[in-house]
Structure 1
Amino acid sequence: MGANERLPLLERSRMPLYLLLETLLRKRLEVGEWRVGDQIPTIEQLCAEYRVSRVTLRAALAQLEREGLISRGRGRGTFVTSDAKPVRWLILPTDWQGLVEHIDKLHARVVHVGKAAAQPPLEPADGKPAASYWTARRVNFTDRAPYSFTTIYLARDVYQRNSRGYRTRPVLPLLARQRGVTIGRASQVLTVTSADADTAILLELEVGSPVAEVRRVIGDENDRVIYLANVIYPSRHLRIQTNLLMHR
């Protein structure tokens, strides 16, 4: 994509200009336009190419430098210091078993950041509410990075069967193996949106960064909603895995 093609994107986007510029520069690194050891164009050249101020460009470069992708030095220019090819290590399967297995393999560490409202935001199609819910807001970490910010509602009678486990570990693998609980249906809806201030802090992102927001609902054999969660994933680590012939 040439400079003339990129400029309308900058003009039309609702994202903060420095963040959009960072995304465009990152893409050029990812596709190998600038490789490790290369010197990228000067600030003056990039400002002229994108028609942005030096302040905006410096803010975009600062984020890439914090991630170790580039190195800047007064009088020596800006150099690529790390391979920026995207690493999509966070998979979002679209089948129940695949989702449970993937979360299990992440060996996540859980950090609680507060409680949610007492009652889940159910919709008529979700099913019947449980009598009460255990709630939590938390961030899941791997050794790589925080990978999700989750607001959880779990039927209290289910929670009480393994309260310590549900407090300290990701819920879905435990729920899938919980004795006496039969999963009647499970669904999720994904929406691409942008990180607000709280999400950005918790997931170590810039405000306005693209994120995937998943609303996940699980019902038991009696159509009772035993689990509802709103899960926010950083899009830069995420890939979606779909078996298009799974029902064949």
Structure 2
Amino acid sequence: MTDRFLQSQKSPWSKGSVALVHGLAEHHGRYSYVFAELGAADYDVYTVDLRGHGASSGFPGRVGGLDDWVDDVSALVDMARGRAEDRPLFLLGHSLGALVSATFVARNPKAVDGLVLSAIAVLAGAELLASMSDPEAAGIPPNAISRDPEVVRAYVEDPLVFHDRVPAEANAAALEAAIEVNQSGPSITVPVLMVHGSADGIADVEGARELFAQLGTEDKELLVYDGLYHEVMNEPERDRVIGDVVAWLDRHVGT
């Protein structure tokens, strides 16, 4: 296991495993609270820094294309599956990570037992579009990630977050992922949970609704949280959101 992979402490009482994929311009270290909450609910957690992110090669943001990120998720799933024994394995992706996770599952329909998509970025939100059109503010608008000022402050001060200098190749690969996911929803046949904030200015909730309608699985659920911003697991209501994710996982460990 290289430094770009992380494995939580394995629990002898584990119900299953969760492979987690972060979003654009960030890294897996921003999910320590999610790891802790999933671990407390008796789930083993595995994660990876995508190519161009965190401890992976190409930082900040250099990537050859979408296939590089799909390969990273494939390696993560292989690692998690190898340690999961006969327990179920779920894939959880946020924003760009949700796009790449959905792409991976569409290409590999039987690789995991369920898919959780947080703030999937199939349709750019109004604040992201405004930021991209302003040369002085180009990038991911920090104030749109969360209503918690401490989360925003930590995001801006994190040396491994490059929200203000996302290179063209990373944006191009993200767009490639959004296009593929929009075209391959019917190929996703595993159980799916989607969580999204109604006030998400980075990934428009209407894009999530449109994808949800075309998913190939009948076992699907979309939870839209009124007034929440992009990082629903980093909002003041994060315990409610993570609790909903855990409840969904618990309902699916035996299916």
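Details
- Structure (1, 2) behind the derived value 1.8 of distance in nm of label points 7 Å out along Cα→Cβ at positions 80 and 200: 2
- Here Cα Rg over 2.2 N^0.38 Å was derived from just one of the structures 1, 2, and that gives 1.21; the source is 1.
- Source structure (of 1, 2) for FRET efficiency 1/(1 + (r/R0)^6) of positions 32 and 184 (r between Cβ atoms, R0 = 35 Å, to 0.05), computed value 0.15: 1
- Identity of the structure behind -12000 (criterion: helix-only ellipticity at 222 nm (-39500 (n - 2.57) for each DSSP H run of 4 or more, over all residues; to 500), calculated), options 1, 2: 2
- For 2.4 (distance in nm of label points 7 Å out along Cα→Cβ at positions 128 and 240, calculated) the corresponding structure among 1, 2: 2
- Computing distance in nm of label points 7 Å out along Cα→Cβ at positions 72 and 96 across structures 1, 2 gives 5.1 for structure 1.
No value in this document is a laboratory result; all are computed from the given coordinates. Predicted, not measured: the structure shown is a model, and the values here were computed from it. Cβ atoms are built from the backbone, for glycine too; each structure is taken alone.
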